[in-house]
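Structures given as structure tokens follow.
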Structure P
Amino acid sequence: MKEYFMDLHLHIGRSNSGQAVKITASDKLTIENIIDEVKDKKGIDILGVVDAASPEVIKDIEVLLDQSKLIALEDGGLSYNQEITILLGSEMEVKSELGQAHLLSYFPYLEDIKKFSSIMSNYISNINLSTQMTYLTAQELFQIVDELGGIIIPAHSFTPHKGLYGSYSDSLRDSFSRDAFDKIAAIELGLSADSEMADHLSELAAKTFLSNSDAHSLGKIGREYNKVLVKEASFKEVLLALRREGGRKVLGNYGLSPKLGKYHRSYCLECKQKLIAKIPAIKCYNNPKHKIVKGVLDRLIEIADKEEAIHPKHRPAYYHQVPLLDIPGIGPKTLDQLIDSFGSEMNILHKVSDEDLKEIVGRKIASTIIKAREGQLTIIPGGGGKYGKVSN
């Protein structure tokens, strides 16, 4: 068994032909640039590209396969130089009477996601674009994915904008059939939640939690990630880890403090202020008729069926970390200096000693990095679409 770092939510901004894919993502987010960024800087081993159902992205992947830059793995996924494994995924929007939610789906082979792309072109207006409204229910999308041999994972599950719990339903179980619910092995927590918060919901006790970056730019890759224990980096092995079978498992979740998420606390759109005096804040303090954006913490407390989080025995630790570029005192030049010295962000965050850090960036910045590793930095909570802030 080996340990790997894994981030399963990366977007594509544009295809190599210049076609927009994820409109809100950076133009520099191409499949090749992602590989280069991860290889040269990030140190993530397993990636999930969630715009791989776009025909434009499929073309780019096929070119890399023809050039033997990517190799299809027997157990699913694509390998780059035996260093990086790419899992092929898609993010689609589903609809209920209450609202909308984003669901991630992943497939073992390129042919599977090509079939998925062809089917979904009948349900959405532009198959080349990312995260399109399907007008399907969560259960209907699950059935399509399941029949093709794929898996479904709810994306940023608690956010007020397109999270399953945030805007689609009060319950994951009630959103799917019994069989489908049992087959869903994992949920993505999202940037404004962690295991301590999510384990207030008893229906999630058997689910594996994932912390992914939802990267809309190269620099955001790996801002949240997971450590997994598997035999090798492939689709089949990752699925075994999500199901906690055969000794495979998620060893740890590494993510932002939920306070850094831009939807952590409720926000009144009319008073233009975060509602932080009470938990949960489900109405504006000044005027209950005001429209608010309900925060992830507030929403979770509203729907929780446990007063305190109860972690199942299988639940790994959640480690609060701050991305290196968000640490006070670290800019692009300092980050490049660190990567030149230590190889990758994963090495800096997990392996490099205090003394080695001090030799490169000095005592003050090294001390701040160590505090960030250990979740000891002061954080001003985010809300209403604005990220929280880090201070010493």
Structure Q
Amino acid sequence: MELLKKHKDTVIYIFTLIFSLLFLLIGYTSNKSDLSALKEQTSYRAKVLSVEEIKEDQIDYGYEMMATKSIRFIAQIKNYDSGNDKVEAYQFIDEAVGINPKQIEVGDDVLISLLSSRENVEKNVWTFIEYYRTDSLIIIAALFFSLLILLCKRKGINTIVSLIITCFSIFFVFVPSILNGKNIYISSITICIFIILSSMLIINGAHKKTLCAIVGNLGGLAAAGILSYVISKMLNLTGMIDQDSIFLFMVNTENPIDLKAILWGSIVIGSLGAIMDISMSIASAINELSENIENKSYKVFLKSGLNIGQDSIGTMTNTLVLAYIGSSLSIVLLMVLYNNDFLQLINLEMIVFEILQAIIGSMGILLAIPVTSIFSAYIFSKY
């Protein structure tokens, strides 16, 4: 028993990791079976060995003649087991598309796939899909992780572990559960609670401040969820915010994905990071205060927590608003350019959704402040 108390943090850390891995494993295995039906093509990494021919042509679209370019090239596939790793492939560049990838050159790493030929739909040809960028992304991620470890030492390692678990829970549990027809509201709540518990325990360990931050997170998350649901009903939102929503709706017309629930989940999950930030900041500050003052009264801790929250709410709100504006800036610019009616523009569902994300996220932060402050003040003054 003494040994267990001595290594309490290590035991809880290991238990949290085991629980997280089991959650990911069970969540993935219970949802992966039906996903294979959604796969239509497989891409392969290849290196361009030579450019054989470049053809330019004009296509009549009825309203205008548009230039099209066909580049025939030889590529060596790096992860294909057909026995013929050198293939002839094509890159198509159409002026009608507007934005096209850069024309391929010898030595480029690309992704190619077997698709129907433009001349004969019954014949498959290797076709350029996209440039291969995974290696560069791995290098950037490795640089980020190295800086985390260098500057934050052990806590940096814990942050990396927590971040990996969070990403895996989103892409290998949450997303498959939606595609398999699970209740999106329940899936969103479950994944948010899992992220809160695993992140807080892995990064900060089992301490009073962690408990206070978790309670504050749950309070802010509940507020964001309730507000999002009620306001979405009030504003008659359908979830059809862009073309991607239409494609998502058409994935399974017999049992279509609930786009309103997707919208709700997007708002709640999007606000979670900022709510976690403010809750941990307040709990950590009150913990630090309790270790350096003798008068550990409820009122002192509560006042300090609320003051810290008030100082942080402005910058956190700006963070959310700027993040959402930045993520959809090109679409907003396009809509402003082609829509001179401001009243109509501000009532478009996509614009309303972006505004809601920022406002509800900020309200979640705002309501997490008193919850975290009240609970932290009680815990640190009594225990």
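A short reminder: the numbers here are calculations on the coordinates, not readings from a lab. What you see is a predicted model, and the numbers here were worked out from it, not measured in a lab. Cβ atoms are built from the backbone, for glycine too; each structure is taken alone.
Worth a mention:
- Per distance in nm of label points 7 Å out along Cα→Cβ at positions 65 and 361, the highest-valued of structures P, Q: Q
- Among P, Q, structure where helix-only ellipticity at 222 nm (-39500 (n - 2.57) for each DSSP H run of 4 or more, over all residues; to 500) as derived comes to -21000: Q
- At a computed 3.6 (distance in nm of label points 7 Å out along Cα→Cβ at positions 153 and 297), which of P, Q: Q
- For 0.55 (FRET efficiency 1/(1 + (r/R0)^6) of positions 313 and 329 (r between Cβ atoms, R0 = 41 Å, to 0.05), calculated) the corresponding structure among P, Q: P
- Source structure (of P, Q) for distance in nm of label points 7 Å out along Cα→Cβ at positions 73 and 89, computed value 1.4: P
- Entry that produces 0.96 once Cα Rg over 2.2 N^0.38 Å is calculated, selected from P, Q: P
- Structure with the greatest value (metric distance in nm of label points 7 Å out along Cα→Cβ at positions 17 and 289, set P, Q): P
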